[in-house]
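> Please find the structures below.
Bear in mind these aren't lab numbers, they're just calculated from the coordinates by the rules spelled out. From a predicted model like this one, the values you see are computed outputs, not experimental measurements. Cβ atoms are built from the backbone, for glycine too; each structure is taken alone.
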Structure I
C-alpha cells in the first residue's frame, strides 16, 4: 500500500515536472518576425538555431518587440492593433488582445510593469498591465481641426522616471506621460514642434528625445533633463523638406548609431550617412554610401556601423569604420535585407532577407557569413538583451 502511494506520488511529481517550462535561461534567445504569415520564430543565438515557430499573431507588416525585465516574455506589437505576450520558455502565446485598429509600435515602462501601445486608429496611446494585459490607461490624442478623427501617434519610447514619450504626426506635438504616481498619468504637451513628426528615438542614456520631421527639414529635440526649456530644432539639413531623390522607404530612427560621441544618421532621400557630434548635435560629416540608408546599426563596441538600404539597393549592406568614416566592406547578403541586430556583446550580426526567405548570421570581425536559417519573409530580429536598454 505504502509502495503504491509512493509510486503514485512520484509519478505525479514527474508529470508535474514535465509540464513545467524547461530549466534554462533566456538571455541567449530572441524572436524573428515572419511578416507575411503572422508568425514568429523563437531563436537561440549561441547555436544559431530556431527553437519554435508560433502562428496566429495577426498583421506583422510593421511589427516591433519589447521584452520583460527577466527576459522571459516578448511583447509583440502588430499593425492590426494586436498586442501579444509570448513566453519564450514554454514557447507559446501567453496572452493576446486586440487593443486598436492600426498600431505602430510600443514600449515597456522603466519598472517593467506597463506596456504602452501607440495607435493610428484610434489616435492615441493605450497602456496595459504587463502581466495580465489588462488596460490601465487610455490617452486620446489631439482631435484634428475638422473633428473627423484624432491625430496618429508615432515614435513612442520609454524614458527614465517611469515616463512614456511620443509624437503626434498630424498635429505636430510631443507628449510626455508620467506614470510615476500611478495609473493616472501626468501629461505634458509640447506644441508646434515641426511638421509631421514621423518617428523618434531616445538617446541611450535616456536624456534626449528626438523626432524626425516628415514635412520639413530638421529634427525636434526634447531634453528630458530640462523639459522646461521646451523643444528645439537640431540638424537643420535632415529630412524631406528639400529632398534630392524620391524616398522609397523612410529610415527608422531607431536605426541611429551612437559611437565615440558621434551619431551616425541615415539621410532621408540621399545616398549618405550623416555624422554629427552627439554633444552639440551639429553635423560634422557626410559619408557617401551605396543607396538610401534605412538602418545604421552600431556594433556594441562602437568601432563599426552596418548600413542597409531601401529599394533598389536593398540587396547590399555596407560597413563603415567609425574612426575613419571609410566604407570598409560592401556586402551582398541577398534580396531585400530588412533588418539587422547584433548580439549583446557584438560577436554576431543577424540580418533578415525578406525575399530570400532566410535569416543570416555574420561574423562582424571577419565580415563573413557563418550560418543561415530558413524563415518565411522575415523582417525584424529582436534579441532579449533589449530588455536592459532604454528605448528598445
Structure II
C-alpha cells in the first residue's frame, strides 16, 4: 500500500517543482482542496488553464472535475437480478471502470493473531507523530523478522495471483488473500488501516492504486495490480505486482508497454540501492526509463519505509528532480513502488476516498518490493520465486526480442 509524499506536486502544467504553501484563493472560496502551486509566477503562467476548474465547480462546464470534488448523494438502484449497483452514479469517471457494490462485510481476524494498533480503531496512532527525517535502522533481530514476514507476504501474493483469470471477482481475490494471510498467523495490514475496508488492494486498468475489491468480474483483456501487505509478529511486509488477465491482455501492445515499463522501472531503481545512495536518485532513474517507453510517472504516491510500522520514513518519490531527504544506510528497510501511466500523470480519487485513477482514464501499472540495505548493497526481501505466477511478457508481435516472422 502506498503513502503520499509530504508535499503535493505543483498544479502548473509540466512543472516539476513540489508545491509550496501558495494555494489558489478562488479555489479556497469554492471549497476546492489541494490547489497548490510552487510560486506566484507559476500560478500566473497557468491561470488561463487553471480557471476552468472554477467554472466547473460553479456548474458552468458540462465536463470537468466537479464530481470528483463532491461525493454524489444519489445511489443507483440495485439490479433486481444480481443485487449489484454503482454507488456513485453521478460521478464523472475518467475511464470505463465502475465500482460494483455492495461490498462484502469486513472480514474477521482471529483474536489469537497479533495485530497492529489500528486494527480495532482504524487509526494508526503510532504513525501520527513520526520525525519524517529519522530513519529506522534495524538490528539483526529486526532484519530477520523482516525477512520472515516478507517471505510470507510473497507466498500470499503468489497464491492470489494464481487465481487471477477472467470471470473471478476482485472480492473473491480478497477472500483468497485474507484466508492465506490468516493461515500464516498474520494480519492483513490494509484491513481497517485508516478505515480501508478490505484485506488488500486490487487496482484494475486505469486505477493507479488503492482499488477496493468488490463484485466486479475480471474480463479477458484487463490488467490488475495486486497490492499485498501483511503483519506478522510485529513487522509489516509490502509488495505488489501487475498481472495480465487472459490472453487478450498479453496481445494488447499498450497494456504490455505500460506493464513492462513499470516492471523495468522498478528493476532499474533497485540497481542503485547501496549504502550512500541518495533517496532522491531513484526518481531520476525511474522517470528516465519511463520516458523511453513513452510513459509518465505518477507523482502523488511514493514508496516508504516499512518495518514495525506500515508506513514510516523515508518517503521515496518516483519522479525526477524530487526533493527527498536522506540516503541509504545498512539496516534500512523501505519500498520502491513506481506507478507508470500510458497518459498523463495526474490522478483523480473516487468518492470512496481510496480508489485513485488516472485523470485521462488511460491504463497504469505498478510493481513494488520491500528492500533491505546491506553493508555491500541490497537484499530484495520480497523477491519473486521460480514458481511465482506472472513475469515479463514480450511485446505482441515480438519473439525473443525480435520481430516475429
Structure III
C-alpha cells in the first residue's frame, strides 16, 4: 500500500545547513585535494566481513507500518545475501555532509561509510576531486539492465561510472488551480498580473536556476554565464516590482496549502503528497521544459566493504525492490521496469501509482525534461554571490 507522508525528505531538509555553504566549500577546487585513481581503493573486507555502512537522508527509505525501525527492502537484502547493513540517517544537507567527511577524503583517510547518497550537483564535486570509486558494473547486472536511459550519462559522470541514482525527481511549478481559476502551462504564466505577490521561488541556487533558465528558452544542458546573468536580470526585475512574494526552502508547502501563495517552484515528490490532502494542487512541467535531477549512491574512497556496497546498489535496481521503494518515497523511480510491477498489483491504490507521470514520466513529459549542466568550481563563487544577493541571503 502506498503511504501519504505529510512531509517529504527533500523539502523538509532543503533549508537546513544553509549557513555552512560559504565555509565548507572554499577548498573544493584546491588541487591538493584531488586524489589520483590509483589511490582511491582500499583493502576490501567484503569477503570476510559481511557488513556495510549506508549513510542516507531521513525519510528516504521504506519503513514497516508496525515498526518504523524496520526497513523491509533492506531486510530483504540481508535475508538474501547474509550482509547486514548499518543504516544511518545522517545526511541533512549536501554542504553540511561535505564538511563532515571532506577532511578524511582530502587526507586519504577512511570515512567510515561504504555508501552515501548526495545530490548530483554535489556528486559532481566528489567526482571532480576523485573522492569516489568506480563501481564494477559487471557485478551489477540489474543496474546495467534497468537504469533509466535518461539518467545514464550525466555530464559530471559520463557513463555513470561513479554514481547510480537512488531516486530522481522534477523541479517544476505547483499551483492551486481552484484558487487561481485557470491553468498554468508555461513558466511565463508565473508573471501574469493576477499572480503579483502570490508567487515564490526556491532560494537555493542549484535548485532554482535551471527551471528559470528554461523559462527563458535556454538549453540547460549547455547553458552559459551570459544565460545565467540574463535570467538573474529578469528575476531581479520581478523582485523589485514585488511580483515574487519571497524565496523559500521547504516552507513553500505551507504557503501553497494555506493559499498565501497560488503558484511556486516545487518538487514533484512534494506535490504527490500535497495532492493526497488537496486535489486542487497541480504540478506542471512547463512547455519550455523542467529540470530532471537525481540524488545518487556513491562509494567513497577507501571504503572497507566496496563489494558489499555494490551488491546493495544492485539490489535496489531489482524492479520488485524498486517498486516497493517507489510506493513509499513517491519520487521519480529510476527503474522504469518497476512500473509493470506496480501495475500488476491487486491493490488499487498501489496499481494507480504506475499511471502517475510524476513517478513514471510518460514520453510526452520526458521530451520536456533535461538534466542541467553542473555549475563548475570556477563559476560557483561568482554565480552564488549574484544569486544570493537577489534572494537576500
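> Tell me which of I, II, III gives -1500 when you compute helix-only ellipticity at 222 nm (-39500 (n - 2.57) for each DSSP H run of 4 or more, over all residues; to 500).
Here the read-out was taken from I.
> For structures I, II, III, which has the highest computed value of distance in nm of label points 7 Å out along Cα→Cβ at positions 130 and 258?
Comparing I, II, III, the top value of distance in nm of label points 7 Å out along Cα→Cβ at positions 130 and 258 belongs to III.
> Ranked on relative contact order in percent (Cα under 8 Å, 6 or more apart), which label among I, II, III comes first with the largest value?
III
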